[in-house]
Structure P
Amino acid sequence: MAKTMDVHEIVSGAEAECFITIAGRRYNFANAKSLEATVEKTKTQLPILGKRSKANKTTSLEYKGSATLYYNTSVLREAMYTYKMTGVDLYAEVQVTNYDPTTNIGRQTVTLLGVNFNSVVLAKFDIDSDDALSEDVEFTFEDFEMPEKFALLQSM
C-alpha cells in the first residue's frame, strides 16, 4: 500500500512572513494578504535530424509575480512618486518565509531580487463594499535565492 501525505506536512499560509527592502529600508510587509512569485522557462523548439518531432530546449528564465495587499500603506506609492519626480526606478528585495510550527517540514525562505512593481493603485475607495480595501499588484524580478528549504516529505 502506498504511503500518503501526512496532515502534518501541510503548511498554513497564514504563518508566513514577508519583508520588503526598498532603498535600503526594510519593512515588514504585514499588509500582504497573498503573494505568488513564479519562474517560467522560455523554450525553443529545435528540429533534430532523424526525428519527426521537434525537441524543446530551455534557453532562459522569466520571473514574475503578483500580490494582494491591504490598502493601508503608502510605501509603494512613495516608490512610484520617487520615480515620477526623479526618473530613478526603485528596485526592491522581497523575502518570504513559510514556517508553520504544526508541520514537521521546517522552514522555507525565498528571496526575490530586483523586484520592480508594474503598477500601483494611487487612490481608492468603494462605498458599496463592506470589505476592507485591498489592491492587486503585479511585478517582475531579476533573480532569486533560496537560503532555507523545506525538509523532504516523509511520504516521498
Structure Q
Amino acid sequence: MQITDIMAVQARYARCIDTDRLEEWPDFFLPDCQYRITTAENHRLGYAAGLIWADSRGMLQDRVAALREANIYERHSYRHLLGLPLVDGTGPEGTRSETPFIVARIMRDGATDLFATGRYLDLWRADEAGTPKLAERIVVCDSSRIDTLLALPL
C-alpha cells in the first residue's frame, strides 16, 4: 500500500465528515473494524474504553442513523486539517500509519473554535478492489478535556 493511496483516502475521509455526508463515512472501514476515540492519557495507560467505541461497520452505520434520527444536539460542522501520514510499517495484519489532525468546530451561528487536536493511529488493509480501507482507527485526542458535544465522528 502506497503512502499516496493512504493520503488520498484520508483526504476523502475528512471531506466526507466536513461536508456532512456522514452516511458515506462507514464505507471507509472494513466490515470487521474498530473505531475508537480516546484521550492521550488513556491510550498511554492502555485503557481499552474510549469516548466512542465501535467494533464493526454496522455499529458505525447505527451511529450515523442515531445522529440523523434520534440524538438531539446543536447542529454544527467540522473542518479537518490533516498532517502527512507516517507509515509505521507493513506486515501480515496490514499497514500501520499515524496522522496528526486538527479539527475546528463551526456552530450554526458562525462561531468557530478549535475543537480537537490529536492523531489517528490506523491499520489499513486493501479491500477486494485494492482500495485502502480502515481495519482500525484509534483517534487519540491530545487533551483529556472533551466537549460534551462530541456527536460527529472525528
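Bear in mind these aren't lab numbers, they're just calculated from the coordinates by the rules spelled out. No experiment lies behind these values; they were computed from the predicted model shown. Cβ atoms are built from the backbone, for glycine too; each structure is taken alone.
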Out of P, Q, choose the structure whose coordinates give Cα Rg over 2.2 N^0.38 Å, for residues 19-66 alone equal to 2.02 when calculated.
-> P
Taking helix-only ellipticity at 222 nm (-39500 (n - 2.57) for each DSSP H run of 4 or more, over all residues; to 500) from the coordinates of each of P, Q, which one would give -6500?
-> Q
One of P, Q was used to compute FRET efficiency 1/(1 + (r/R0)^6) of positions 91 and 107 (r between Cβ atoms, R0 = 41 Å, to 0.05), and the answer was 0.95. Which one was it?
-> P
Answer label among P, Q for the case where Cα extents along the principal axes in Å, for residues 35-98 alone, calculated from the coordinates, equals 40, 26, 26 | Q
Check the numbers for mean count of other Cβ atoms within 10 Å over residues 59-66 across P, Q and tell me which is largest.
-> Q
From P, Q, which structure was FRET efficiency 1/(1 + (r/R0)^6) of positions 3 and 123 (r between Cβ atoms, R0 = 41 Å, to 0.05) = 0.15 calculated on?
-> P
When distance in nm of label points 7 Å out along Cα→Cβ at positions 83 and 139 is calculated for each of the structures P, Q, which structure yields the highest value?
-> Q
Once mean projected area of the Cα convex hull in nm² is calculated for every structure in P, Q, which label goes with the largest value?
-> P
Consider the structures P, Q: one of them gives 3.5 for distance in nm of label points 7 Å out along Cα→Cβ at positions 43 and 131 as calculated from the coordinates. Say which.
-> P
Output 1.8 (distance in nm of label points 7 Å out along Cα→Cβ at positions 11 and 27, calculated) maps, among P, Q, to structure Q
Distance in nm of label points 7 Å out along Cα→Cβ at positions 51 and 115 derived as 1.0 - corresponding label from P, Q = Q
